[in-house]
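What follows are several structures.
Throughout, read-outs are computed from the coordinates displayed, never taken from laboratory work. None of the values given here were measured: they were computed from a predicted structure. Cβ atoms are built from the backbone, for glycine too; each structure is taken alone.
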Structure 1
Amino acid sequence: MTSRKTFNVAGITHRNDGMKITRLEWVGKYVMHGAKFALEREPDNEWDKNAIKVIHVLKSGKKMCIGYVPNRANKKLADEFAPLMDAGWVPVVTLGMLYVDDKTGEHRGLQLRYETR
């Protein structure tokens, strides 16, 4: 049986080095609904040894970090995905919802979804 799960991306309001807009603004401007993202472990992350980055691969092949699986979800996802990721599997998640403020039109958050079997 397949189940669909979702999580909100953490760190989405930060800027990557050299960016003039936030990661969230970038996603809102350049990423289409249903776009696919990869998850990558980041064991050298100084704040969380179980950190899992959310990556969008650009047409050029360059990888762009758009945020992280939130801490509260990391342990469960890391336990579920770690053995597979360590063996070379790259989980793919899709854009679920882009939260927008109705009054200002500003992007407020990003939800991704993935399926498990």
Structure 2
Amino acid sequence: MAEERRVAEERRRANWIGGSISVKGDVVSSGDLIIDGQVHGTIELGDHELTIGETAEVVADLSAKTVVISGRVKGNVLGMGRVELKKTASVEGDVTAPKFVMEEGAALSGRIDTGDRKRS
């Protein structure tokens, strides 16, 4: 019950594409965005957080400051700050971010780039 209240409160503070919504095209937002539905195209959030919910099916390249994925994504993921794959996440594509977290159970088919490393 507490989790449901937290999710409801989170949705009040962010833009939301619900489970019954399907979007084809480019999604650009100047605020945080939660996706529980389907998106085919590109998603650009600039300096904001993108959350892909467990029920979401996304075929798009993603770009945001922070990207948290619990659903299915086909496309490249760019997080300017952080990318996090929850245990229910499935990603087919490359992930680029200075900070990357992947929970046990998450699936990734692609490359991970966390930036340049100094070689000794």
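Given a value of 2.1 for distance in nm of label points 7 Å out along Cα→Cβ at positions 60 and 84, point me to the structure among 1, 2 it was derived from.
2
For mean count of other Cβ atoms within 10 Å over residues 52-59, the calculated result is 19.9, so let me know which of 1, 2 that is.
2
Using relative contact order in percent (Cα under 8 Å, 6 or more apart) as the calculated read-out, with 35 as its value, let me know the right label among 1, 2.
1
Can you spot which of 1, 2 the value 50, 33, 24 was calculated from, given it is Cα extents along the principal axes in Å?
Only structure 2 yields this read-out.
When helix-only ellipticity at 222 nm (-39500 (n - 2.57) for each DSSP H run of 4 or more, over all residues; to 500) is calculated, the result is -6500; to which of the structures 1, 2 does this value belong?
So the calculation was done on 1.
Name the one structure among 1, 2 that mean count of other Cβ atoms within 10 Å over residues 20-27 of 12.4 was derived from.
This value belongs to structure 2.
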